[in-house]
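Scrolling down, you'll hit the structures one after another.
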Structure I
Amino acid sequence: MARATAPLLYGAAAGAAGTTALDVVSYGDMVLRGRAASSTPETTVRKLAEKLHLRIPGEGAAQENRITALGALTGLAAGTGMGVVLGLAHAAGWRPAPSAQYAAAVVGALVATNGPMTVLGVTDPRTWAAADWAADIVPHLAYAVVTVSVFNRLLGPTPSATRGRRASHHGRHCC
């Protein structure tokens, strides 16, 4: 049980760290270019609630604040969830090269965030300009780098990476 649980928890933690990196890059872009925050998370929440016949509680500003918060939480859930998927894949025996891990993480994060928005008709990536793609891909690349790096660091060294190395006096592998 612990063998399967650890990668899931590591994946969740790595996904949360990756989501933080994505947010830092996105907000940094907003600061540098003076662009507004995207309204697509809120629009997605509204459309999803409508599709599921759910009413978001409140009126006026209180309801809008809830929608804004739910939009942010969906991003956190998508990023953390993608980390859990990486953990599940690892627990199932998937051990690709780091480049494949990065590719899977960036594609997975793009699909997890843009997929629902596309299906709900909030956006259509086929109509995006190059600047739109850059504003979307660059933060997701940061997500992938941080998520995969944190996940692999939490897993610790692989047996092949430590073979032939001497342990330090603290029991950790050195050099």
Structure II
Amino acid sequence: MWKGVRPGVYVEFTMDDGENLDGEVLYSDDNQKFFMFQRPAKSGRQDSYDVYFYRHENVKEIRIIKPNASFSYPELDLEKVTARSNRNERQEQERMKLFEPDVPKEVRNLFEHLSKTLPGEAQLSVRWVKPDIHVLEQTVIKPPYSAESVQERSESVKAKSERDYVRKLFYSERSSDS
């Protein structure tokens, strides 16, 4: 019954409970015995889709309505995928340092706030270097972790600008706590 059901094929099928569905197959796994398909979203934008997962065993009957022999997945840039994976791993390793027993909860909260607030690649620039939080390239937050303890590492204009930006983020974090 599942022969010929591959990505890009438009199918109609009947579920065990009698429900009739149709859509474009995105993925079908004969080993795991499930498939994924999409159909236009019931609500929302016109160009959006609802995606469904079903087990093969829950389908009573399936018919291929429109074959699509020219379907192909877009090429993946494996370098980007690897870089993203490595970045996520480094980020998680930094985050895990915060869960050591001697790290105060306020440090975890501040670290999380800065990590989520800083844009894109700058998120990687929040590091826990006991007992300080290093932010971006030139800024350090020292105990007691107040706005006044946000310091720049050098006297450069960039360092002072970073410090002021981090203080602003620090104040926004403190005001959201109250």
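Figure out for me which of the structures I, II the number 4.0 belongs to, where distance in nm of label points 7 Å out along Cα→Cβ at positions 10 and 42 was derived from the coordinates.
On the way: I: 4.0; II: 2.1.
This figure was derived from I.
For which of I, II does distance in nm of label points 7 Å out along Cα→Cβ at positions 26 and 138, calculated from the coordinates, equal 4.5? Walk me through the intermediate numbers first.
Details: I: 1.5; II: 4.5.
So the calculation was done on II.
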Highest-scoring label, criterion being distance in nm of label points 7 Å out along Cα→Cβ at positions 82 and 114, among I, II: II
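I, II: which one has FRET efficiency 1/(1 + (r/R0)^6) of positions 18 and 130 (r between Cβ atoms, R0 = 35 Å, to 0.05), as calculated, at 0.90? Could you put the intermediate results ahead of the total?
Working: I: 0.90; II: 0.05.
Label of the source structure: I.
Quick check for you: by relative contact order in percent (Cα under 8 Å, 6 or more apart), which of I, II is greatest?
Numbers: I: 39; II: 13.
Top value of relative contact order in percent (Cα under 8 Å, 6 or more apart), among I, II, belongs to structure I.
Which structure, out of I, II, was Rg/Rh (Cα atoms, Kirkwood Rh) derived from, given a value of 1.23? Working shown, then result.
On the way: I: 1.07; II: 1.23.
That value comes from structure II.
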Structure (I, II) behind the derived value 0.90 of FRET efficiency 1/(1 + (r/R0)^6) of positions 90 and 146 (r between Cβ atoms, R0 = 25 Å, to 0.05): I
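One of I, II was used to calculate helix-only ellipticity at 222 nm (-39500 (n - 2.57) for each DSSP H run of 4 or more, over all residues; to 500), giving -25500; which? Spell out each step's value before the answer.
Working: I: -25500; II: -10500.
Traced to structure I.
Where a number appears in this text, it was derived from the coordinates with a stated rule and is not lab data. Owing to the predicted nature of the structure, the values given are computational and were not obtained by experimental measurement. Cβ atoms are built from the backbone, for glycine too; each structure is taken alone.
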